[in-house]
Structure P
Amino acid sequence: MPKNIEASIDIAAAPEKVWAVISDLKRMPEFSPQTLRMQPLGAVRTGTWTLNFNTDGKAYWPTTSRVVRFEPNKAIAFRVPMNRTVWSFILEPTTDGTRLVQRRDCPNGTTTWISRKAIDAAMGGEKPFEEKLEQGMRETLSKIKAVVEK
């Protein structure tokens, strides 16, 4: 069964500065080791669709996503219809800047049948795939931190 995954990092910058980076979805390939391209179809806001191209290093696949939450300086989330997951970035103000949380949620505790079969067949199963996603989240957050604090 797929699980929700979360990682977070503290960034020494105001939420507005972090938001300027994470809300520019075209920049996601700079940070995420799995995202090769994320192209919003229009201005990014709730309802905006994106075309995406992903990799795990040996497999490549296209997806789409739709922005389902857009709260400037607070949160952005997008849903991937292909597997029903929701990916989000949540900004929490701290005394020294911002805690940035990245999540992958599986509503109703599952993904699509086709997604689970593809993960089993091409990526070694759910557990190693999710471990790689969690590592990728930590890498993504570290790269965002480095850019924002530069």
Structure Q
Amino acid sequence: MNRINNKTLLIIIGVLLVSNLALLALYMTGGKKQAKSSGASRTERSPVDFMARELKLDEKQAAAFKLLWESTREKNRPLYDSIKVSREQLYSYLRMEPQPDSSIRATTMKMAGYEQQLSLNNYEHFRQLRSFCDSSQQVRLDTLIQRMGKRMQRRR
């Protein structure tokens, strides 16, 4: 009886070993194909391509939107950097005793100003995008902006 159990265990271990090797081989070969295809889908998932597809922009509109997106991105980059620096400064106050309330408030007010400017830049960006869309595209844009706003609220 003991000998049967040993044979059964060896068969089970053998089957598990073979299945693990098969899964490993499948993972290794499938991973390369997926990595190659994800590079292509990565470019398709750029904000410009996404918006062009969702709004059904023609080539001229898509080119104008790409320029608009790049200019807004360049305008917002220093603001994001300033927020990062201010946040680091804010958290550096944790190491101080007593903690400087006036400096903490000033830093958070500065961060709020940067956030306000970001919001205004993004609003202007979508206002300009809306200006070169036709009426059906404007409706789609309005819907898309509402969806994006709700998604951002859920992340927070």
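Each reported figure results from applying straightforward, stated rules to the coordinates on display, with no laboratory input. Computed from a prediction, not measured in an experiment: that's the story for all the values here. Cβ atoms are built from the backbone, for glycine too; each structure is taken alone.
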**Comparison of P, Q by relative contact order in percent (Cα under 8 Å, 6 or more apart) - largest value held by** = P
**Request:** Using the calculated result 127 for volume of the Cα convex hull per residue in Å³, for residues 58-129 alone, pick out the matching structure from P, Q.
**Result:** P
**Asked** When helix-only ellipticity at 222 nm (-39500 (n - 2.57) for each DSSP H run of 4 or more, over all residues; to 500) is calculated, the result is -9500; to which of the structures P, Q does this value belong?
**Response** P
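Taking distance in nm of label points 7 Å out along Cα→Cβ at positions 26 and 90 from the coordinates of each of P, Q, which one would give 4.8?
This figure was derived from Q.
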**Message:** Given 15.6 as the derived value for Kirkwood radius over Cα pairs in Å, which of the supplied structures P, Q does it correspond to?
**Reply:** P
